[in-house]
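Pasting the structures in now, so scroll down.
Rule-based calculations on the coordinates, nothing more; no lab input. In this text, all values refer to a predicted model and were calculated from it rather than measured experimentally.
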Structure P
Amino acid sequence: MQTDDSILPLITITSFGFHVSGIPDDPTGHGGGFIFDCRGLPNPGRDPRYAKQSGLDKPVAEFLRAVPEVDQFIDHAFALIVLTASSFQQRRFPHLSVGFGCTGGQHRSVYCAERTAEKLRNAGFRVKLIHQDKPTFL
């Protein structure tokens, strides 16, 4: 999709927990961007089998992948990000901040951030991915 990386904005995607660290700061000073609230999606963390796992683990990913609304949520977020990143590219804005939050920043937000980053990279965008609230037991 994109050809000249020198004018592509860097899209920083951060997963986080609303009840852990809260909405992440934008260290670039650019401000703005998107915060997607994943708390409306089914929570695998309520199932003891997944409690000590994260959205990076295959069983949690399979749980979320089986819910059609999760893919719809990611597709809608992706479309908004691409729309804005393309505008930023034309206007030569260097950075776009994107956050995916859930209650603890462990399951839904991590999974959605990972899938969205993958889709954006496959579309030719530059992406930096941060999981802000990785639990200490993982």
Structure Q
Amino acid sequence: MLSLSVKTGAWADLEEYCKPIRLSVFVEEQGVPQHIELDEQDEHFLHVVIFNNDNTAIATARLAPNGKFGRMAVLKEYRQQGLGAELLKQMTTLADSLELQQLRCHAQQSAVDFYKKNGFQIIGKPFQEAGIAHIKMLKNLT
């Protein structure tokens, strides 16, 4: 069982942890161009990083002030261990602290069932983003 710790904060404080995870998952694994993956929005969002017991950053996500979260990524060797659900829990806690009414995301089609299991519902129709099929999903927090 992993012993986890979590840090939440600004891009300036967490970039060194977030960036390698996102480059590994989105750029290397999924072929998203780096200039799309690392955008100017990062500095306006809150970021969450999960660390393992060796204090290695293994998962991350970001939350916009309007409740849209994204860039949710777990390093390949740590998947299927509940870290995605833990990231969503952290996003929910952050959203509550910001008094947001809902969480929204552009979910990759392959992750729709995961989000549904975690209380999200589909809104709208599938679309392409960075060459990958996505769909808008929403979870009411009230």
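Which structure, out of P, Q, was P(r) over Cα pairs in 5 Å bins from 0, in percent derived from, given a value of 2, 10, 20, 24, 23, 16, 5, 1, 0?
Q
Between structures P, Q, the greatest calculated value of relative contact order in percent (Cα under 8 Å, 6 or more apart) is seen in P. Hey, helix-only ellipticity at 222 nm (-39500 (n - 2.57) for each DSSP H run of 4 or more, over all residues; to 500) derived from one of P, Q reads -11000; which structure? This value belongs to structure P.
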